[in-house]
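Pasting the structures in now, so scroll down.
Just so it is clear, none of the values below were taken in a lab; they were calculated from the coordinates. As the structure is a prediction and not an experimental result, all values here were calculated from the model. Cβ atoms are built from the backbone, for glycine too; each structure is taken alone.
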Structure P
Amino acid sequence: MADAVGQGAGKQLGMQARSGTAVCGAVELFYEDLGDPADPAVLLIMGVGAQLPMWPDGFCGQLVRRGYRVIRYDHRDIGLSTKMAGHRAQGSVYRRVARYAVGKTSPVPYTLVDMADDAAALLDSLQIDRAHVVGASMGGMIAQVLAGNHANRVHSLGIIMSSSGKAFSALPRWRVIRLAFGGPGKDAPWEDRLESEVRNISIINGPNYLPPVEQLRRRVEDLRARSDYPQGMLRQFDAILGTGSLLRYTRSIVAPTVVIHGSEDPMVRPRNGRNLARIIEGARYVVVDGMGHDLPEPVWRPVVETLTENFSAAPPQG
């Protein structure tokens, strides 16, 4: 199955593609490795519950055509990677949310530190000493921990629609918060859950650059067919809560960094991205006008151009 998925992506993008499963400590991570292995590597790290196709093929293709080797992967607990079945945080999630709001940690099955170690182990498995690291949403948080704890592995850092998780960060807009309290139950018919997922994506994406409803439906259906494991998303959310503030990692970042944020992001408010850029010495803050909390096709070019400009700011690899 792994080879078939990788070859399919390669044919669609018209480029070299390899895929497989890497042993990363206690977990196995499914990955796709796109482009020429001799080109500089870019490691893409996605957000909560987001399987590797959430880095769109066309977005990856733009990076490959600019001369980069692109690696995207499934985190532990989602997609085709190891599921942490049987593990759960104890106690009330509301208590963990309250502690997170003031920057405190909580006991959870695994944290963003463990997920950053997964990413470093994936680079080891692929025999990549250093990579340009790009993280989106929770992936941007993992990227901060990776750059703080494994500075020698991060050639440059791109953080998209993310936050440092510091105490009293700006909350999502109310229309996003309400999503956690509505929607069909777990036993609802698939069509009801599908419509709810499409509606949620529409709200999180924001009103600009919203793909057609049928395209959003296909996205949800394709991802569900690839893997349907909502328990993993809940544990990843707990990983964020359990880690607490990232400032102890973020303040130690030395890689050239750009923080990219959409002006209309209702999930992670732009103020959080601006504050994150202020914390990292020398970081640039770039706003993509009209972008929400997603990567629709109209924003690929400005995001890729900003990232590759930051790649070029890194010193040549020896």
Structure Q
Amino acid sequence: MTSSEKNIWIGFDLGGTKMLAIAYDEKWNLLGRRRRKTRGRDGADSGIERIASTIDRLLSENDLTNAQIAGIGIGCPGPIDLAKGRILTTPNLGWDDVDVAGFLKKRFNCEVTVLNDVDAGVYGEYQFGVAQKARCVVGIFPGTGVGGGCVYEDKILQGANFSCMEIGHTRISSDTRATGSAISGTLEAEASRLTIAAEAAKAAFRGEAPNLLKIAGTDLSEIRSGALADAIAKGDDVVRKLVEEAACSIGIAVANVVHLLSPDKIVLGGGMVEAMEELIVKTVKKSARDHVMPVYKDTFDVVAATLGDDAGAMGAAAWAKRQQTSQKV
């Protein structure tokens, strides 16, 4: 590879708590990776500069240059203005109307494709992971919020102007509890890790989850997916019940999606699913099948994502290559 060849694709995954940049060659061989924390709600200006500096470090640490970059794909949480490459809003980061594409294009002098982070993760699983050869795959990724994405016949399902499949903000109950947005009774309000952690903290405080109390206390920032999984493994039945209730809510959301799109594959991903894969996948699958019309019961499968954290970055890079290549034809 020479420094004049533009054959490096950068995939970037901006999550709620971390950011990951990965460089690939044209055959999707990994050339390098760089992970950093997002630093929560520090603000969009410092956050977008942190994205750029993470890519800078990725390049310098792996003897790569800006001139070699064919394109950058970046998956960001929340609704995206697809034409302008702008983040419209990210409830869990506090960013609104951020020109991601414009900033990175100027910084790295290359084409930049911005998409929703779960769209990127689902596309990664569709191209390289557990959902290969699916006609229609829907991804649901519970974490700080609950993200959704869909690939339909080789294309990410997107709106005319904005990204879509904001399944976390669909109402599934009459409960008045809200989360990252003002809408109450949403899937995110019922099934996000943050919601589970809040209820688990109450249980720990009341003495109903003694193992969780020992592992993480009652601080929400400490009650992460691994702590919940450890507490369940050590016998905290109340924590198990909270996770099962959340998984049942996800199952109801899956049933709604099955009735709308009839996907053949449902992919569950994110840290919470990775930490409690068997419990969550089994419960979601049962709940979904209990809530669909009989003719749909055996038309879909619910599976766990297999690419881990790489799904979003790899999917973002692959989608960027697809979009930018098609525009040149």
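Where does the value 33, 56, 11, 0 come from, among P, Q, when P(r) over Cα pairs in 20 Å bins from 0, in percent is the thing being computed? Going through each structure in turn, the value belongs to Q. Match the computed value 4.3 of distance in nm of label points 7 Å out along Cα→Cβ at positions 217 and 265 to one of the structures P, Q, and report its label. Clearly, the read-out refers to Q.
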